[in-house]
Structure I
Amino acid sequence: MSEGSVASDVVHLVLTYSLDKRGKLRAEAPLKFGTAREAEARAQRAEARFAGVVALSQAYDVDTEQAEETRILFRAGRLPPEFDD
């Protein structure tokens, strides 16, 4: 790698949320996918089974571990405030 070049990677995640007995959102285990398209398709399929679901892509610099802005691919249902528009 040449000097000044940036090694970056992108993760594609689906985050799902269920409701606990008191009606509060509870995060389930995140699911990681190889592409944004796979993550978005999985989130769309999960929409009917969860209180809330969001698919996102996050690029980050491998060397510094600094993240770029998160790109929301799909969202549906009840989600935590950090996913509000």
Structure II
Amino acid sequence: MPSTIADVAQEKGALLQRRGVEWNYSVTDHDWTFSDAHGTLENLPLPLVPQPNAATALAALRASGLEVSENAIRDGIASAICRDVSRL
């Protein structure tokens, strides 16, 4: 019988992070907001990478337990770029 991702995560003792459950984000024309159990980051700069990717990366970073300042998060989002990996 197939297991769900949630079942396997629970069985393995893995941390499950789901958009709309453990974390979420919303976007406006000029900025975006991210929320999770650690709090809310507002007025984040719009990324130059796909928005869902930036939000997922931020969720993973905050769930990792690494201590990263809000300024470093903002700078990282503002400077992230998407390279054409097909040229590598």
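Here are the numbers for this structure:
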| quantity | calculated |
| --- | --- |
| When FRET efficiency 1/(1 + (r/R0)^6) of positions 8 and 24 (r between Cβ atoms, R0 = 41 Å, to 0.05) is computed for each of I, II, the largest belongs to | II |
| Per Kirkwood radius over Cα pairs in Å, the highest-valued of structures I, II | II |
| Value -4000, calculated as helix-only ellipticity at 222 nm (-39500 (n - 2.57) for each DSSP H run of 4 or more, over all residues; to 500), assigned to which of I, II | I |
| Among I, II, which structure scores highest (criterion: relative contact order in percent (Cα under 8 Å, 6 or more apart)) | I |
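Readers should treat all values here as calculations from the given coordinates under stated rules, not as data from a laboratory. Every value quoted in this text rests on a predicted model; they were computed, and no experiment measured them. Cβ atoms are built from the backbone, for glycine too; each structure is taken alone.
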